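In what follows, structures are represented as C-alpha cells.
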Structure 1
Amino acid sequence: MKKIMIATGVAVLAVAMIASAQGYAFKTNLTVGSTGADVVALQTWLISSGYSIPSVVAKTAAPGYFGSQTKAAVQAYQTANKIPSTGFVGPLTLASLNGSAVATPAAGTVCPTGMICTLIGAGNTLPAAGVPAAPVGITTPNVAGILSASLWSSPSGVSVYKGQAYDVASYKLQAGASDMAVSGFTFDFDNYIWLYANTITLKDEAGVVVGTVSNLNSSSFVEITAGSDYRITVPASFVVKSAQSKYVTVNIGFLSSSDRCPTNSCSLSILGASVRSVDGTGVTDTQNVGSARTFTYQGSNNGQINVKADSTQPAIGNVQISTSVNTNKVLLGIFDIKSANVASKLQSLAINVTTNGRVSDIFGTISISAAGQTYSASLLCPVATPNCTSASADATGSSTVAHFTSLVIPLAADVWTPVSVYANVNADTSGQVNNRSASTSLAAIGSAGLSTNNPSVIDNSYNTLAVNQATPVSNVLTFTSSGISQSGLAKTIGNVVSNTGASSTQTFTFTYTLTAGNNPIYVSSTYPLAVTVSNTVTGGTVSNVSFRDSDTTGDNTGYFYVDAGNSKTFTVTNKVSGSPGAVNGTYSITALKYGTNFVGGVITGAGTLSAPTISNSLSADLAF
C-alpha cells in the first residue's frame, strides 16, 4: 500500500535530546549510501539512545556508512518522535536530532529531491513529503522490489601487471518483482589500491561501461580500518529488469610506473562490495556481498606478454593480384607484442589465418617480420588439429594456424614490438583466387612456466613468461585478378577568362577510361570519393565543375556502373580562380577509386589504381 505523508496546518512538535554530550550539530541530509563524520555521530547517538544497529555494535562493520540497518534505526527513531518514517534524515529529523521543535514546513518549501509530495488543505500550498518517487528507467512504478547480489565465479585469481587493465571480479545482480535502478557500487580494498591503479571501471555482460572512477588517489577512498580496509564508491546508472539478471564486471587499470612489489608479487583483495538500487516505489535498497576476490599484482621482476593489433595495419580493401605470376609479400596484418617489466626473447608464435576458400589455393609461403628478422611458417595446420606435426600438416582448409618456431626475436622491456604477417599470393591461373578474402588473428594465452603459451617468450633467466589473454584481429583483405585497367588518359586546359581584371578563371578537364575485368565495378558519382588528388596550386582556388561517365547504363543514385568486361570513359571538369599573374602550381589525379559493390549508399570492396599504376598520372600545370 502506498503511504503518503500529510503536512497539516498544525505543527508537530517533537523535542529530542542533544545529539551528543558535546552538542554535536547535524547539518547535512543523510540517506542510504552517505558516509563521513555525520554518519558516525548519527550511529553513535542512535545506539546510545537504544536504537539497534547490530553490525556496528558487533563491530562486524565499521561506523561511518549509512546502510540498511542504520536506515531501520532512523525509521524507529522517526516513529517514536512522530516524524514521517522514511529513513531519510532530512530537515524534520535534523531539527529533532539537534533539539529543536519540529514544525510544519514554511510556505514555499521545496519537496525533497526524489520524493512524491501531496498538497493538503484548502488554499494550503505546502508540499507534504510522501514516499520516494520511482527513478527514471523504471517500468514498474509503485511496485516494491529487492535486488539480490552475489560474487560470480569468474574472473578469479587473476594475475595483473603494471600498465595494463584487467577484469578482477564480477557480480551477479538479480531483480525481484520490480525493476531496480542501480546507482552505485561500493568496494572495500585491503590495501592502498591507488598506489597500484588509476581507474576502476564497471562493465555489463555486453562490455558496455556502466560506471567508472579515474585518477585514483588517497582522497578517493574512505579509510575504514587503518592499513587494511579502504572504501570507494563507483557511481553507476543502469536498470536491472524485473525477474531478470545482470552481470557487472570490475575492471582495474593499473599504473605503468608502480613498483610497489619490486622483487615479488603482492596479493590484493576486494574484501566485499555493496550495491545501491531503487525500486518502483522509490525505496532505496542496499545489498552487501561479503565474499572477497583476490588478485595478484606482479612486481617489476615478473614479466608478462601483452599483444594488440597495430594501428597501422592494412585497411579493409582489395589487393590486386596477377593471373600469371605470384604476388609476393602481401601484408596481411600487423600485431604488436610487449614484454612488460623485463627484456625477453620471442621463441615461437602461432598466427590464425581465416579465408573464404582453401588456404593452399590462395597462399604459398606465409611469413612474419620483426626486429629486422624474417621467418617463414614451419607448419600450416588446420585449427581443429591439435598437436599438429609435419606429417599431419594440411593447409587445405579455410581456418589455418601458421606456426613459427625457432625464433630469436628480441623484445625490449615495456616497448611494443610490431610483428608483420606477410603472404605470397598464388597466381590466379584458373580463377581460384579471384575474390577470395583473408584475415589474420593472434590468439594470445598462457600462464607463467607453461610450454603451450602463445606467444612463447622467455626472459634472460629462461623463465617462460605469462601471456595476457587477448585475440587481436586484422582487417579483411580481398584478392582480385579482375584486371581492372585504365586508358585514354588525357588532359585539356581551357583559355583563361578575365572577369573583372582582378579575378580570372581557367577550366581544365581530365578524361580516363576504366575497363572492368571478370567482375563489375562501381565508381562513386561524388568526385572526391572517386579520385585521389594532389593540389599544389597557390594564389588561386580549385573547384569541381562536373564529374560524369560516357553513358548511364547501370548507373544509379550515388554511383556509376561498369559491367564485367566493359568500359566507360569518365570526364572531370574543374576550374581554378584567382588574380592574373598570381596563380601557380599543379593539380594532379594520383589514384582512381572503385569498388565491387554498393551498399547503404557507400561503395564497398574498395580498391584503387594508384599513381605507380597510372602511367603519367593526370596532371594539369596551372599558371595565369
Structure 2
Amino acid sequence: MVHSRGHRTVLLPLSETRPRTSALPLVSTHPDALGQWYGGAAFSGTGPSDAEAHRALTAIDKPVYVVGSEEGPRFACDGTAVLGDIDAESGAKPLIGYAPPLPIERLGDPAFAQSYGARYPYMTGSMANGIASVELVVAATQAGLVASYGAAGQTLDAVAPALDRLEARLGPGKACINLIHSPAEPAIEQGLVDLFLARGVRRVEASAYLALTAPAVQYRVSGAYRAVNGTVGSHHRLIAKASRVEVARQWLTPAPQKLLDNLVAQGRLTADQAMLGRELPMADDLTAEADSGGHTDNRPALTLAPIFIALRDRLQSEMPRGQRTRIGLAGGIATPASVAAAFSLGAAYVVTGTVNQACVESGTSPLVREMLSEASQADTAMAPAADMFEMGVKLQVLKRGTLFAMRANRLWEIYRTHPGLDALSSNARASLEKDLFRAPLNTIWDETASFFHTRNPELVERAQTDPKLKMGLVFRWYLGLSSRWANDGESARQADFQVWCGPAMGAFNEWATNSPLASPSNRAVGTVARTLLEGAAVILRAQAITRRGVPVPESCLHPAPFAVTAAPAGAALD
C-alpha cells in the first residue's frame, strides 16, 4: 500500500495505515477510486474549475491528487492519500487520480547531469564557428545545463583564447568543447586533440563522424583508468552524436584494436592505456541526432532514439553497469511537447541547437536572430556542407530571407558536372562572378590559396595540378564565408547568409507566439531551457491524470510559455 503525505510517498503495510475496526469494513467509495484522500484544506469555490486543475498540475514540485466530489473531480496538492481499499471514515473522499511530484531535475536520467556537475538533463549543442559562444556556454552552465563550445570551423588560434575565457569563467576542465570530424583536413582534427590534451580539456562533444578516427580514439583512451570496482572509465568524457546505426555502433563499443596499436606505435598512447581501451566504450553519452540544423541525415526522432537504445542494450548487455552509455536525443527539441516526448521515448537527456542560435548569448548576429525568429517549419532546405563539399555531404539551413541554399546547390551541380573551372562556359563563369563571388574567379583562387598555404599547404600544391580539386576549393570559399557573413551580420551579403536551421526553429516560434519569447531579445538560453523543461513536466503529469479518465485543461496538455523561476547563479560544477 502507498501512503502519501505532503511531498513524500512511501510504501506502508496495511497494518500501518489508519486502524480498521470490525464495525467499518473495507469499502470502495467510487467505482474508479485508487484509494481515499483526507486531511487536506477545504476546497475553495463551489465546484471544479480549470484554474484549480492548472494550479495543481503546474506545481510540479508537489503531488497532484484528483478527488471525487458531487460536483466533479477536484484537484489538490496537499492532504494525505492512501492507495488501495481502506476503512471508510468520516471526511474521507475517493482518490480517483494521482501524479507524483516531478521537479525538472528528475526528468530523463539524473545521472547525466550529475556526471557533468549540472542540475538538469539538458544540453546545448556545439553550433560551429563559435555560434555556441563562450557567453552562451557560460550562461547555460550557470543555469544548470550541460553546454558545449562551437569550436568547429575555427582555427587553433581562435579556439585557444576561447579556452582561456571559459577556464577563467568556469574553472579548469569544466567546459565541454566540440571536436568535429575533418576528413578533408585531418591535421586540424589532430591539432585540436593535441590542444585539448595540453590544456586539460576533460569534456568533448564529438560530431559529424562517419567513422572513428585516430585523434578521437587518442583523446578518449589517453584518459583511461581502472576504478576500484574494476570497471574502466576515462577522465576524458566524450559525448558523441550520430544519426546512423553503423556510426552509433562504433561509439558504443571499444576502439578497434588496429587503431589502438597504431597509436601506441606512434607514441600517442601507452601500452597500458591501449590495454584499458579494449574495455572502454568510446562514448559516455551518445546523442541520437534526428532531423536538425547543420549536419543531419533528416532521421525521424520517433524511430531513431528507440533504435539507439535497443542497440546500446544489445551491445553493452554484458558490460558492468558503470560502463553503460547513456542515450540522449537531439533534433526537433524545441517545445515542451517534444521534450516530454523525448523523455517518454527513454532519452536520458535532450540536446537543443537551432533554438540556442536564436538566443541573445549566441555568437551570431542580431540580424540572423531576427531572421530565425520569423522562420516557420517549412523554411528550411538542404545545401552542400563546406567541410565535406567534395563528398556530397549536405546540411540543413534556413531558406527564408536568403538565397544561400539555391546558390550553394547550384555550385554542387557545377562541380558534379564539370572537370574544372576552365570547362565553364563564359556565361556560367560571368554569372558566378557577378552573383556569388562578386570578384573574378582567379582572384578568389588567389585568396583561397593564400588561406590554405598556412592551414594546409599540401592541399594547394595538389590543386595546382588537379583542376577538379581547385574548383572544389574555390567553391568552398563561398560556402565557408557565407556562414561568417551571417555571424557578422553583413547586411550587404544577406542573400548569401548560410544559417544552420532545422524545423525545430519554426516549432519554437509557433509555440512562442503571443508570449515574451516571441521577441529575440527575450530569448536567454537559461530561460528557454527552463520553460521547455517545466512545460514538459506539466505535460507528463497531465497525461498521467488523463490516463485515469479525468479531463484536464488544454493549457496543461499544451502549455504555452510561462514565467520561469530564475535559475540559481552558478550550478554546482565538478
Structure 3
Amino acid sequence: MQPETKPSHTEVEHVKAKSNYLRGTLVESLENGITGALFPDDTHLIKFHGSYQQTDRDLDSERARQKLEPLYSFMIRVRVPGGVASPAQWLRMDELADQYGNGTIKLTTRQAFQLHGVYKRNLKAAIQGFNAVLLDSIAGCGDVNRNVMCSVNPNESRIHAAAYEAAKAISTAFTPQTSAYAEIWAPAGLTAGEDLPKGSKEEGNWSQVFLASPAQEDAEPVYGKTYLPRKFKIAIAVPPENDTDIFSNDIGLVAIEENGELIGFNFAAGGGLGMTFGMPDTFPRLADLLGFVKQEDIVKVCEAVITTQRDFGNRENRKFSRLKYTIERMGLDAFRKEVETRSGVAFEPLRPFQFKHSGDRFGWTQGQDGRFHLTLFIEGGRVQNTENYLLKTALREVAALLREGEFRLTGNQNLLIGNILPEQRNEVENIFKKYGVLDTTFRQTTLRLNSIACVALPTCTLAFAEAERYLPQLIDQIDAILRKYQMQKEAINIRMTGCPNGCGRPYLGEIGLVGKSPGYYNLYLGAAHDGSRLNKLYREMLDEAAILRELEPLIAAYAMKRNPGERFGDFVIRTGYVTATTHGTNFHN
C-alpha cells in the first residue's frame, strides 16, 4: 500500500504529489532570469535532484539595505556510493568548483562531494559536467535514500571489497527511477539512453548515469509518487572500524566475516540525530540491532524497511517523520515483524562483533594486493587553496599523476588516496611533501584529527551559529589545555554544528557543541568513542570563554584520574559529570 496525499499532510507532501515525479516547474524556474531563486515549490523538488537553494547570509543585511534580493546560489551534492571516486572524477570536480562554484570542494560526512556558490544560470552546466564522468546528484538530498556509505578502504581486504560491492548494489536498488533528472539536466538534444556524441571515453557514457528511459512511463515501484516522508540514510561498517557511524543511520549494517569471506550483516534500524530545541519529543536516536541477515538477502530486507517507512511514516509533521519515530510509535517488535513479513526473511541471531573507534587511520597502509593507501586530514572537509597551503593544487597534481587508484571520501570528512601502484608511491609522497600536505596531517593533535564540523554559516539557512569556520580556532584553544596536561595525543572525538539538526553528528561527539545563537553553544559530553552511545547535555549557552572554562577542569581530571585505556566519553560518565544516555528517549533527561 502506498499512502495517498491527505489534507492534513505537510506542504512538501502536496508538492511531491503534484510534481509529476519530481518535475514540478523546475524547467520554468531555471529559465526565469528575473530572479536568482526558484519558484517556492521547486525549492523542495530540487533537493531530490541534489541541490539546495541558499543565500550568502554574510551579505543579507547589506543587500536588504540596498533593496536588492538576497544573493541566491545553490549547493550541489554529488553522490559517491561507498565514497570511491576515480582520479578523473576528482579532476572534474576540481575543475567545476573553479568554473561554476566558489573554488572549493566540500567533502561531506556522508562521503559525498558538495559544490557551493553555484548560481542558477550555471546549475545545468555544472550538473552536466559531473554527469559526463559518471557522477550524479539525483537523491543527493530529498525524501529518498541518500548516498550509501561504506568503510573507506575497499581494497584493504576481501571483506572491505565485498562490503563496497554491497554498498553499490544498495545504492542502485534505491536510486529513484524517474526520468525527470535526465529530462531536466541532460544536454540539449540528448535524452536518457543515448550517449554523448564526442569527447573522452567517460563522456561517451552519459546513459549510464540514468536508470530510466524516455520510452518508459515513469513509475517509482519502491517510493511511489510521494516518495518517503523524510530523508533516509544507509551505512555499512567493517569492524573494528565504525568510521561511518552506522548507528546514526536509518539502516546500519555491520559486516560479518567467516573464514575471510563476507557472509552477511548484523542489521540495525532506526538511527537519526536531528532534533529541535525546545521540543523534548524530538531527540537523537541510535539504531537498534534487529538481527543477522545473509548477504544475498540484504537488498530485500533494506527494501522492506524502506517501504515500511514509506507506508507508516509520519507525513503530517516533518519533525516526527524520520524512521526513528516510526519505530518508537510502532514498537520495535512490531516493526521487526513487519519487515520480516514484507521481505520474507527472518532475522537470525546477531553475530559477535566489536567496534574500537569511529575515526580514520591516517598515513600509509598497504593492502593485501601490495598496493598502498594514504589517508590525509582535511580540516572541516574543505578542499581549497589558501595563501599558505595549496591543498587543492596538490590533490590535482596527484590525480593527474595516478595511472590507477581512487580518491576515497571518508565519513569523517577526510580523504584517502587508494590503490596506489607501488612504483608510484614515492611520486605521490613527494608531491604531498612539496606542498606540506603530509606535514599538515602528521603535526595535528589527535583532537583535531578526530574533529567534524558542518558547513553552518554563511550558507546554511538553518544555522544559528558558526561551525566549520570557527571550530579550528576553538581547537587551537582546547589544544593548549590538552598540552598543559600532556593529553595532546589522547584521541577525543569533537563535533560542532551550527544548529541541532545533527549534520555533523554532534551527539556522537565525546565533546559535542551545538550552536544555539551567534557565538553561543550547548556543550554535550559522554558519547562513546566507538559511536555506540549518545552524549548528554552538560551546559547550555556557552561562549568561547565559558566553553574553555568548563572543559579545562574536565581535561585535568581526566589526565589525573582516568583508568588505563579509558576513553574521555566513558570517564565523564564514570565520574558523574553526566549520566549515560541509554536510549534516545532519555537523551533529554
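Nothing in this text is a laboratory measurement; each read-out follows from the coordinates by a stated rule. Note that the structure is a prediction, hence the values are computed from the model and not measured.
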Worksheet entry | Value 27.6, 103, calculated as Rg and Dmax of the Cα atoms in Å, assigned to which of 1, 2, 3 | 2
Worksheet item: Of the structures labelled 1, 2, 3, which one yields -2000 when helix-only ellipticity at 222 nm (-39500 (n - 2.57) for each DSSP H run of 4 or more, over all residues; to 500) is computed from its coordinates?
Response: 1
